[in-house]
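Take a look at the structures listed below.
Nothing in this text is a laboratory measurement; each read-out follows from the coordinates by a stated rule. Predicted model, so just to flag it, every value in this text is computed and none were measured. Cβ atoms are built from the backbone, for glycine too; each structure is taken alone.
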Structure I
Amino acid sequence: MTDVASSLEALAKRLAAAVEAANDEQALEAARVRYLGRNGEVTAIRRSIGRLAPADRPGAGKTINDAVAAMERVLDERRAGLAARDVEAALAHRIDVTFPAQPPALGTIHPIRRVIDDACAYFERHGFAVVLGPEVEPDYYNFDALNIPPGHPAREGFDSFWIDDTLLLRPHTSPMQIRTMQMHKPPIAIVAPGRCYRRDAVDARHLFQFHQIEGLLVDRGIHFGHLKGMLTGLCRTLFGAYQEVRFRPSYFPFTEPSAEVDTTCPKCTGHASACSMCGGSGWIELGGAGMVHPNVLREVGYDADAVCGWAFGFGAERLALVRYDVDDIRRFVDSDPDFLEQLGTIS
């Protein structure tokens with residue numbers, strides 16, 4: 001093992017000297033072939049691993065790989081230096097006005113942020129206020145005030161990140177509905193976007209950290225038809241003028257009646273049996289909605305016999321999957337510049 005390290009150290013010094021002496025790309029390539037090529041000196045050292053004790057071989061292999069990576073960096077740095085020297089030499093003799101300029105590094109709006117902004121703008125045009133709140137909330141605002149008392153099975157469905165016995169990272173932005181209603185009398189019309197957290201296994205459709213957009217409207221005479229109209233308008237704003245929306249009966253402790261909200265698949269519009277986005281069903285699930293439960297209204301001090309309201313909650317990443325025809329939610333957080341730049345050009 002010591003002999004391998006010593007040989008690599010001596011080889012690295014010889015390579016550095018050869019690289020420093022190389023005055024053009026041809027000489028640099030000759031040095032690379034001599035030391036790192038298929039029949040170069042590093043290959044001879046690799047072959048010597050077979051003479052080591054079995055326990056020493058893995059460590060020797062790693063040592064060689066690390067040394068090779070360092071030597072390749074030396075070659076790359078010298079190659080970049082030679083290229084820069086050649087450009088400077090050419091420019092010293094003349095200025096070529098046709099030479100391509102360095103492209104400007106312009107940022108773009110992240111697709112999740114664009115979806116949130118567009119959804120909020122839609123509601124603002126209809127008189128809704130955008131409200132923001134803390135990401136760490138007491139369990140009262142996350143559950144108790146939303147008609148989910150201790151021991152309720154729905155709490156397990158959120159599978160939250162708890163900080164202590166009463167504080168947790170919010171699993172939804174619904175606490176802002178409670179806080180707003182406690183601070184203001186009806187009528188209330190708000191939309192609450194924000195980051196949320198749940199102990200979900202990460203896969204193509206789930207993240208443990210995601211963004212949610214929730215809406216709330218409370219006043220006299222509010223009914224389910226108002227909800228259907230607003231959400232249909234939202235889908236047509238985000239996905240296209242011919243989107244349809246359907247409501248499937250469901251259950252949520254904080255709304256009654258409750259519904260799951262689907263929109264027609266913008267990729268196949270329901271006409272492709274093998275659609276990769278909707279699986280041939282023709283519909284994409286967006287989230288839940290319903291009429292605010294009377295218990296929630298009473299909890300914040302409202303007269304549930306005088307006023308009523310509706311609420312909904314959609315995942316922003318789910319909306320972006322549909323809008324941009326993306327097959328894996330993890331792509332939004334992978335920080336792939338090419339992917340984000342491509343989506344940044346789409347309105």
Structure II
Amino acid sequence: MTELSQRLAELEHRSAEVNEMLANPSVLGDPKRMAEIGREHRDLQAKLTLARSLTKTLQEIEDTRGLIQDAESEEMRELIQEELEELEQQRESLKEEFEELLLPRDPLDDKNIILEIRAGAGGNEASLFAGDLLRMYLRFAEGQNWKTQILSSSPSELGGFKEVIAEIKGSQVYSNLKYESGVHRVQRIPVTERQGRIHTSTVTVAVLPEAEEVDVEVHDKDLRIDVYRSSGAGGQHVNTTDSAVRITHLPSNIVVSCQDERSQIQNRARAMQILRARLLVHAQEEVAEARAAERKTQVGTGDRSERIRTYNFPQNRVTDHRIGLTLRSLDSIIEGDLSEVFDGLKQEERNRRLTETEEEG
């Protein structure tokens with residue numbers, strides 16, 4: 001039995017076991033377990049589809065090689081040889097895709113996200129750039145057919161935001177945007193600068209995988225909930241009702257505030273949504289810190305204090321410091337064309353995972 005056929009047999013055996021579990025009443029009655037098994041089922045189906053396609057292609061290659069030997073003319077041999085080369089290219093592509101699927105993957109990759117953007121050093125210019133980054137991510141999301149919604153915002157005086165929190169939903173959202181957590185630095189001439197000097201400002205981005213109730217258990221006894229009157233933009237209800245909500249998670253001391261919705265119930269629901277996302281990341285960070293063998297990767301730790309990228313407007317240049325990537329296309333990147341940046345980061349992560357798998361093997 002070849003390595004591929006053995007792997008296929010293992011996948012089919014596990015798929016049968018998972019299908020049985022999905023029909024098990026004890027699993028059906030446990031939402032958390034059901035979600036875990038459902039994710040494994042989808043993952044297995046993707047692997048099985050590729051393994052079967054690869055097996056079929058290998059058989060076609062073998063059959064085609066036999067046809068070359070039996071060809072009655074040189075012209076026929078050339079035609080069959082062309083077909084063989086196409087099949088071999090297909091084999092290599094499927095093999096690469098299959099091997100990547102077999103690598104350990106981030107269990108959070110399929111999650112929607114909570115995107116938090118906060119102005120850092122630089123005053124009004126940092127707030128303006130926070131607005132630019134929000135627009136960049138929303139444009140990218142639009143190109144992916146993802147759904148977006150602003151959950152909370154604190155506008156600045158000249159436009160932009162001191163802080164803005166958005167929800168992004170769709171296929172593989174966290175998988176694409178997880179690299180964005182960290183400090184983004186901008187170098188440009190501010191609109192308020194009269195002498196034409198270039199200023200440097202920073203904005204902090206946090207990408208939080210959205211947590212469902214089955215992912216994070218939150219007890220009412222661990223929460224302190226305060227209500228107060230909204231301030232700033234929001235219509236005639238502002239400062240007339242206690243609609244704003246602040247939730248403090250006492251064990252972790254995480255505080256979330258929300259005032260953008262029109263009712264206290266809506267603001268509480270939004271605040272709980274953000275709180276669950278932050279608690280999920282908090283739990284993930286605790287697990288990571290507990291792993292003594294954990295190593296920092298070249299793509300970065302995701303630490304919000306880590307400077308990850310510089311946007312230099314005068315030179316139309318974007319530099320991702322984690323992988324040493326420099327692109328002279330800031331104008332298109334800031335409009336949401338992030339594909340080249342993300343491709344580089346994904347390739348670096350794939351290389352790292354391959355190296356780690358080989359070392360563990």
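Kindly point out which one of I, II the value 1.06 was derived from, the read-out being Rg/Rh (Cα atoms, Kirkwood Rh). Before the final figure, lay out the partial values.
Numbers: I: 1.20; II: 1.06.
Source structure: II.
Upon calculation of mean count of other Cβ atoms within 10 Å over residues 260-267 from the atomic coordinates, which of the structures I, II produces 21.0?
Considering all the candidates, the number was obtained from I.
Each of the structures I, II was assessed by mean count of other Cβ atoms within 10 Å over residues 28-35; the largest value belongs to I.
Which of I, II yields -13500 for helix-only ellipticity at 222 nm (-39500 (n - 2.57) for each DSSP H run of 4 or more, over all residues; to 500), as computed?
Attributed to the structure labelled I.
Output the label of whichever structure in I, II has the greatest value of mean count of other Cβ atoms within 10 Å over residues 124-131. Spell out each step's value before the answer.
Numbers: I: 14.2; II: 24.2.
When mean count of other Cβ atoms within 10 Å over residues 124-131 is calculated for I, II, structure II comes out on top.
Can you tell which of I, II yields 57, 30, 9 when semi-axes √(5λ) of the Cα gyration tensor in Å, for residues 60-163 alone is derived from it? Derived from the structure labelled I.
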